[in-house]
Structure I
Amino acid sequence: MRRLAPLLLLAACASTGKATLEVDGAWVRTYQTDRDGAYHAAMTALAEQGFTVVSANPLGGSFVANSGVEKSSLWVRYTFARVVVEPSPQAGMRIRLSLTSTSEPAGAGRRPNNDRAVTNRTRYEAIFDAIEKILGA
């Protein structure tokens, strides 16, 4: 086991540039930038993909944004994103991203039991790639 520990530590420090799924369902990617740069890049990337910020905590490094709303005569559907920017244990900043799609009966108001976590990795990677492009990394 002692021989294996340095190899595991080395593997944990390597960065693949891909997002990783955390236990709580958030996807995470690390960037070599400061907190403000990561925060504003995440906000800009989501805005470019049609999201609108509905609440923000710049000092805490977090915000929530909603996608555009799809309406039909019976349902209203949209996706909301939760973003948290935090220091990375290695270096740089980690961006934690959770996407949740929801649908609600038209005119009835939001019902959290209709929320579903977005599990499509390519959606997360597209947002993380847009953040990377904005940061110029």
Structure II
Amino acid sequence: MSKLFNFVVSKKDEKYDKKYQTFKECGSLISSFLEKKKEKLETGSYFLKIKELYSVLELYEHFDQLFEYLKKRLKAIKEIYDNSDQFSNLLVNLTNAIKKNEERFQNLVTKYQETMNTFEDFYSTLKELNEIDDSVKKYLI
């Protein structure tokens, strides 16, 4: 049992040593890479700083336009807010107009119905007149 235990512990230590050696090699590779590329990394960082400064300069050149845009946006937001109060009034007016329109339409429907009834009465009267005319025609000829 102790041989097996010693074997397992030795394999475990061997694995640990290999992992540690690999990490150590990776660290040294990264360090050597950084030393070789240090000048290029510094150049890249200077390039990024110059690019940021250029962006700030562009913003400075267009600051007036940006400020005007922001002012217009704020005016539009204020106008929308002011008009939102009127929205409820407009909605009430629209609702009232719809109710009046519905009442007028109902009146129109009733008048249409009355007209149709009158035409039916007229038609029945016309029929009666035709019957009277037919009976009078018999005696005239």
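Every number in this text was worked out from the coordinates using simple rules, so none of it is lab data. Nothing here was measured: the structure is a model prediction, and the numbers come from that model. Cβ atoms are built from the backbone, for glycine too; each structure is taken alone.
Consider the structures I, II: one of them gives 62, 33, 25 for Cα extents along the principal axes in Å as calculated from the coordinates. Say which.
Values: I: 62, 33, 25; II: 144, 69, 34.
Among I, II, the structure yielding 62, 33, 25 for Cα extents along the principal axes in Å is I.
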Which entry (I, II) yields the derived value -36000 for helix-only ellipticity at 222 nm (-39500 (n - 2.57) for each DSSP H run of 4 or more, over all residues; to 500): II
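Where is mean count of other Cβ atoms within 10 Å over residues 51-58 largest, in which of I, II? Mind dumping the intermediate values first?
Details: I: 13.8; II: 10.0.
Sorting by mean count of other Cβ atoms within 10 Å over residues 51-58 in descending order puts I first.
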Of structures I, II, which gives 0.00 when FRET efficiency 1/(1 + (r/R0)^6) of positions 35 and 99 (r between Cβ atoms, R0 = 35 Å, to 0.05) is computed from the coordinates? II
